[in-house]
Structure 1
């Protein structure tokens, strides 16, 4: 389950993909589902949440790990299994690594 809370030390990767069509969006989501499922065995990996834009042009992957070292291990795991390279077939990735700075609730 994602944790969105400041000062927890959890590292979040937010990766926005721009895709050329709704078909590419669906294919990318399937590939990212496979990749996220494979990460369950990586120590420190916590969660992944996939979001699809309603217009069919974007996918956002919100993934979390316990710390920066664990996030590096997740990336290495995905790279070694070819997931990073396979993503490129469906669209352009715009990744970033983040720490939650602030949240507010109702």
Structure 2
């Protein structure tokens, strides 16, 4: 059951992380900060990679044998990455809100 919980948490974390990047990139927007560079293509690739990692973790998590702990861990993973994003983007780690004159 520990492996189920860990892999489900990873799946939730990477799904919650990958989806915003993929959505921003696939609509041509580049407002999602990425440590790998700027641009819609970068966001699509980062998002796609996160979603693939999430799918693989979910596949191997065997949540059907422990549904409550598995789903709870996945939900906690999504919440965790959401809170990390909210805090990090508010702090502007890539200095995107800097004006051209500063």
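Rule-based calculations on the coordinates, nothing more; no lab input. Remember, predicted model here, so these are calculated numbers, not experimental data.
With relative contact order in percent (Cα under 8 Å, 6 or more apart) computed over the structures 1, 2, the top value is the one for 1, the highest of the group. Out of 1, 2, choose the structure whose coordinates give helix-only ellipticity at 222 nm (-39500 (n - 2.57) for each DSSP H run of 4 or more, over all residues; to 500) equal to -25000 when calculated. Answer for the origin of the read-out: 2.
Using percent of Cα pairs over 25 Å apart, single out the structure from 1, 2 with the greatest value. Kindly include the intermediate steps, with their values, before the conclusion.
On the way: 1: 20; 2: 28.
If we compare percent of Cα pairs over 25 Å apart over 1, 2, the biggest value is for 2.
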